[in-house]
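Derivation of every value follows stated rules applied to the coordinates shown; laboratory data play no part. On a predicted model such as this, the values are computed, not experimentally measured, just so you know. Cβ atoms are built from the backbone, for glycine too; each structure is taken alone.
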Structure 1
Amino acid sequence: MASPIEFMLSDLRAKYNSQAASPAFLRLYDDEEFGHMFAVLHKRLNQHFEDINDRAKTTHHYWADNSRDLIALIEELNQDLHELKQAGVEVMLADKYQQAIERCEPWLSRSGGSTVPDEFEQIEVVKFEPVFSRPTRAVKLKKQQSMVELNMIGEGSYAHVFSYVDPDYGIKFAVKRAKRGISYSDLHRFKQEFEVMKRLSFPYVVEVYQYDEDRNEYRMEFCDATLRKYISKRNKSLSFSSRKRIALQFLYGINYIHSRGLLHRDISLQNVLLKVFGSGAVLVKLSDFGLVKDKDSSFTRTKTEMRGTIRDPLLASFKDYSVVNEMYSIGWVLSYIFTGRESLKSGTDEVSRIVQKCAAHNTAERYEAVRDLITDVEHLEVRPTDTPA
C-alpha cells in the first residue's frame, strides 16, 4: 500500500496534469515528475504579470475576477510548494517572481477590483527560462514498500516488542505493538506511554519516533540488552569502574524524568536497557513508561493497580506512589549493578550504605531526591586494583 506522502504527491500531479500546459512553457522544464505542474504555474503567473504591467500603464485598475484569481493562485502556489517541502521535495521560485508576488499582495483585493499603485514598477516577465527549480543539493529519498521481517525480542503485559533492520538505512530499530484484545484502559496507557516518551529527550532515555494508529504500535531505537542480561553474562569480569558508570547513567536518567514531573513506577532489571558498542562501551536507556505517573495527568493519579516488577513493600496504594517509593526500586537496581545478585546488598561498605538508605524500612530515612543519591554514588572510590573499562 502506498504511503500518505505518495498519495499526496500523486494527487498533486493529477491536479496539474488535468490543466493544459503550453508547449512554450513545457519545454522549459526537464522534470518528469513536476515539469507539467511548473509549466502550468509559470504560464498562469506570466498572464497575470503581463496584464498587471498593462493596467499599471493605463487605468491602474486590475479587474475584480482577475484579482480574485491571482489571490487564489498565490495561495495555491504557497500551499502546494509547502506540501512538496513536507514530502522532501524542495522547490525554489525565482527571486524576481517571489518579489513580484510580494509587491502585488498588499494591494490585491477580493472584491471590486484592485488599484495598482501609481509608483508600481513593471514586473520583469520571464518567458524563455524556468522560474521554478529543484536545487541540485536536494536528494530524493526512496522509501522501500516491501515488507520487512520482524523478530520478537520481548513481551510485556500488554505489548510485544520486535526488532527489524530498516532497508533504507541498514539500521536496526524496534517496534512496540499493543496486543490484540487488550482493555481500553491498557490501550490508553500504551498510547500515553508513547506520548510521554515523545516529550522526553535525554541520552539515557529510549528515543521513540512514530506512532501507527492503524496497528497500535510505535517505533523506537533498538537496544542490545536488558540490564539483567548484560550484567549476568559479565558479572565475574565486570570492573567496579564500569559498574559505577552504569549506575550513574541509570541515575542520571531517573533524575531527568523526575525533573520533568514524572515518576516511572515500573523500574526493573528488564526495563533498564543498554546499547552495547563494539569498543565495549555501553549506554544506559530507560524504557517502558507504561505505568508512568505524570503530575499533569489525572489518569495516572487514579490508577491503583500495582504491576511493577520491583515494588516498595511499604506502599499500600499505587495512587499514593511518590519519590520515596521509587527510591526502593532504584536501590534494588543499584544493588544488582554492583553485585550481580537479585537482592538488596547488606554490609558495612559504602555501596551497602547507599543501597540500604534507598530501601530503608522508615521512608523518612530514605533519599528525598535522586540528585542526593547521585552525589553519593559519584563519590564512590574506584578500587586501586580495578582495571579501567
Structure 2
Amino acid sequence: MLYQTPELDPADRDVLDQIDAKRDQLRHAVQQAPTKWTQELRKALTASAIAASNTIEGYKVNALTVADLIDGESEVDASEEDKAETLAYRQAMTWIQSLHDAPDFRYTKELLNGLHWMLQGHHHPTKLAGQWRRGAVRITAPGDPLATDYEGPDTELVPGLTGELVDWLNDGDLDAHVLVRAAMAHLNLVKIHPWTDGNGRLSRSLQTLLIARGGVLAPEFSSIEEWLGQPGNTWEYYKVLRTVGGPVWSPERDTRPWIKFNLLAYHQQAQRVQHRVDRSNRCWIALEADAGPLGVTERQVTALHEVAMVGRVRRARYERAEAINTQQATRDIQFLTQSGLLEAVGQTKARHYVAGPRFPARVLEIAHQRYQPIDPYEAAAK
C-alpha cells in the first residue's frame, strides 16, 4: 500500500484553477517573447532549480555558478565536490527535460535506478548507486544527528513498494490533476527511500518529470525546486514531510497537508516565474528602444539583457548565445566596455562583465522591480 491521493476540498480546487490559469498565461507569454531571451530564461531557471535542490542537501553552489558550470566554464568559485554534484544533477535534469514528449514512454524500476545513477554514480562504490539499498535507513532530524526523524520501510519491502509505485505512476489515479499526481509521486518515493543516498533529489526530480510529461509547460517553467530551496520553504518542506509521512512508513496517514503545501509551492513559483518573464520582456523592449541612440546592434542587446537580468555576462556565454565566433564576441564585448555600457570584473578565464556607468538606468530599474508573493489560501480566507 502507498500513501493515497486525497480528495481535494473547494479551496484546493480553487487554488489549482488559479495555478492552471497562471500556467496558461506563462505559456502564452513565452510563446510571444523573443526566442533569444526565452532560451536564456530556460537555462537560468534550470540553473536555479539545480542550485536550490543541491542547497537542500547541503551543497552550496549559487545559480550563477551553476549556470557557468552548465556552460562548461572551468574557473568557478566552487569546490570539486560541489562541481561534481552540480554536473550530476544537470545530467539528470537534461534527461528529464528530454523525456517530456518521448513516445511509448513508461515508468520502470530501471528508469528510476538509471536516474539515480546519473545523480549518484560519482559516489559509487562508496555509496551504492543505481541499486536498491541493502540495509535499514534512518533519517536524522535537522540539527540533531542523534535524533531519528524518519525510519524507512524494511529493506525486503523496497522492491515490492517501488514496483507498486511504478505501477501507480503508469496507471494509478489518472483522473487526478498532473500536479497532484506529481506531488504524490514525490511523497511516496521519498518515504520508500529506496537508495542509500540521493532520495530527496531523485524524488524532486521525479515530481518534475511527471509535470514535464503533463505537457502544459516546459519542465523548467514548472519545477518547484527553486521555491523549495528558499530557506523558509525548505524548513516547511521538511516539517510537512515529517507530519504527513510519520516517523515510520505509514501509508494510511492523511496526505492532504502535503497536497496543500505543494499547491502553495506551485502557485508561488508560478508567480515568481511570471514576474521574471514580465521583467525580462520589458527589459528587452527597453534595450531595443535604446539600441539606436547607444549605437548598439541587435546582437549586442543580448549581452546587455543578460547583465540586466542576471547581473553579469561572460564573453563565452554571449558567444554561445549568439552563435558567433570568439573574435566577433570579443569585439562586441570590447565595444560595449569602451562605450561604458559594461565594466570588466576579474582576470583571464574568470573575467565577467557587469553594468557600466552608461548602462541605461531605466532598464536596471525594470530588472530590479519587486513583487509581493501571494498565499492563495490566505487570500481566499480574507
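Below are the figures for this structure:
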item: Relative contact order in percent (Cα under 8 Å, 6 or more apart) - structure with the largest value, from 1, 2; result: 2
item: Entry that produces 22.3 once Kirkwood radius over Cα pairs in Å is calculated, selected from 1, 2; result: 2
item: If Cα extents along the principal axes in Å, for residues 210-345 alone is computed and equals 45, 40, 23, the structure in 1, 2; result: 1
item: Which of 1, 2 yields 0.55 [FRET efficiency 1/(1 + (r/R0)^6) of positions 42 and 170 (r between Cβ atoms, R0 = 41 Å, to 0.05), calculated]; result: 1
item: Of the structures 1, 2, the one that -20000 was derived from, the read-out being helix-only ellipticity at 222 nm (-39500 (n - 2.57) for each DSSP H run of 4 or more, over all residues; to 500); result: 2
